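Got some structures for you, see below.
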Structure I
Amino acid sequence: MAHARRMFNEALDNDYERASYALKEIQKLYNIERVCREGNANFEEIRIVRCAKAAPILKGMWLWMQQQYI
């Protein structure tokens, strides 16, 4: 995710609206991981949280990217 974040960060000067949207969505994913880490979640708890919270964000980003670039 860090590589994608870096690319969108570099794109801010070129296309601020789309790059900032992507960065905000990526930040949501980082926040999910931070909460799991700070809560000392075990692997199964992390998997459940990722399925419930991160998967919809990733699916939304996938659909958004398809709409933007196809």
Structure II
Amino acid sequence: MTCPLPVLKTKQTLDRMNPGQVLKVISTDPDAESDIPRLFKRLGHSVLDVRKEQGVFTFLIRKEERQTHSSS
């Protein structure tokens, strides 16, 4: 079973941030390497950088404006 904490804590923090702010996330969870970029790109945020060094993953994620979907 994988640990959802890195993704959950990252989402909670981004929810409290203003658009344009950048969050640095550091995780040792191997699943975070794919889970974090995939989720936050899907949510419309920009993943600026992903690095892996000695089993430690570092992500830079910029919070973007929430997109509103029109029903046209």
Q.
Quick check on the output: -24500 is helix-only ellipticity at 222 nm (-39500 (n - 2.57) for each DSSP H run of 4 or more, over all residues; to 500), derived from one of I, II. Which one produced it?
A. I
Q: Using the calculated result 36 for relative contact order in percent (Cα under 8 Å, 6 or more apart), pick out the matching structure from I, II.
A: II
**Q.** Winner on Rg/Rh (Cα atoms, Kirkwood Rh) once structures I, II are ranked, highest first
**A.** I
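FYI, it's all coordinate maths here, none of it is from the lab. This structure is a prediction, so every number in the text was calculated from the model and none was measured.
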